[in-house]
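The data blocks that follow each hold one structure.
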Structure I
């Protein structure tokens, strides 16, 4: 049984690779990338999104989220800091397994073969393009915080969306990379929050885990 489980994972990843590389999907994704990338081309936009894209970096988000949570909502920190970090880390593992398995080229590399120049102001990452790790991290964090603080969810999700847009504008990801990374991060975050809430409902009255 364990051997069968091990072999199923590569097969499923290969199935994902086949579907991703269907001509219709690739053509649509590349067309959308070029439209969005060109529409967002501009000095000020590049500077702004070049800063925003750092909100998809796990270490940066940890510094921006965890200390304020500890200072201003100590109870939420004790209950939710660990599930938040674990959910983002686990979804990151999934992304980093899928990337080499699918092996999609970055837009600047692939489109250069067709004679299309794509600017990458912050450089081209060395790993594969699909899915977006920045989008996974940003949306994983944003969705968990949105569950924790629903009134602030428009702010969290808007910032995460800007991170996704920045990856396209900076020429390092296709829209499908961003959407898939966002979905992976969001699903793990939602699962972690619901699991923590369910465990919390079993705590004895008066206990503050």
Structure II
């Protein structure tokens, strides 16, 4: 059974080039993006541009990784815009989209990984999607139960939704590692990573 581990992620990410670490973070954010899109759709169209901030920022980040480089100042401005429209957890919960905040935070972490090159932000993006699924599974299996036993926690970890996401993260890392010793260009590897994450995003919360 796969388990989430910050230390294991750090060890793997620290061995990758900067852009590969950013690509890993962007893929995690991409898979969570629909939760923000669905949240914003419920708000109406009072500020239509706000609804595009996350998807636009991720698109620009992927383009940056493919060669259309952004200045650090532009990345910093994007982070500010993402944080400005990131919903408070209570607001997301009231809209019955409790994972919209996780989605927005993952985008911010991916951008911070690009700005700083630090593995810790890529880890934070991965942790956000893991915790979102962990919370989703707990709520569906145990409802309002406030304290889980060790057995309960193992049941949650073994749930297909969590195991599938952990497998996706492992696969992303394996593909990025393999690309270091093979012929495909960095741009091609990251383009394939993006395409796969976009395809997976529609079923992250579906068994």
Structure III
């Protein structure tokens, strides 16, 4: 059964609108502050999370696949304080940690990025620690992000996966994404640029 995302921190009473080309009105979509999918909580990272998530950024099997910058905890703290607030405000990226509220443990991370207010599109990404895989966590997280986006005026959600990352492709397929094509040399991986498969899901009734 699809997992229904419970929105938190939204603008109560505000009606989210898609863009309108004729009047040059942009979308009023905004990155959510938090999302819930059953026991999973997506929330912004804090200083207290840095030491927990930092190893993932330097692990080729985790951060290397997710395109995370291979930086240490100190660099992440600087990014958290000095870069991420501006990224979020400009619609460039909103990072999240995935917390298991039953145990309080961090299972991985996700992000929404590259919001286009005139095309009503956004891109998503996700990563999990190795020990959190194989439990449907990534699929539920992706569904939650897609459901929130579509409920708030987004017509198209995209994701890119390195060719050969079959596990990540299966996550998107289970979440309802369709494979659309290949983008050449899009992603950074193992010190170079590699091709990526473009996946997308389109909101019902999107025109």
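Just so it is clear, none of the values below were taken in a lab; they were calculated from the coordinates. Just so it is clear, the model here is predicted, and its values are computed rather than measured. Cβ atoms are built from the backbone, for glycine too; each structure is taken alone.
Work out the source of 0.8 here, i.e. which of I, II, III gives that when distance in nm of label points 7 Å out along Cα→Cβ at positions 93 and 109 is computed.
Working: I: 2.6; II: 2.0; III: 0.8.
Here the read-out was taken from III.
When semi-axes √(5λ) of the Cα gyration tensor in Å is calculated, the result is 33, 23, 12; to which of the structures I, II, III does this value belong?
This value belongs to structure I.
Which structure, out of I, II, III, was relative contact order in percent (Cα under 8 Å, 6 or more apart) calculated from, if the result is 20? Please list the in-between numbers first.
On the way: I: 28; II: 35; III: 20.
Of the structures listed, the value fits III.
Figure out for me which of the structures I, II, III the number 13.5, 40 belongs to, where Rg and Dmax of the Cα atoms in Å, for residues 53-132 alone was derived from the coordinates.
Numbers: I: 17.3, 55; II: 12.8, 40; III: 13.5, 40.
Going label by label, the one that fits is III.
Supply the structure label, taken from I, II, III, corresponding to Cα extents along the principal axes in Å, for residues 101-164 alone with the calculated value 39, 31, 15.
Numbers: I: 47, 25, 16; II: 40, 20, 19; III: 39, 31, 15.
Structure III accounts for this read-out.
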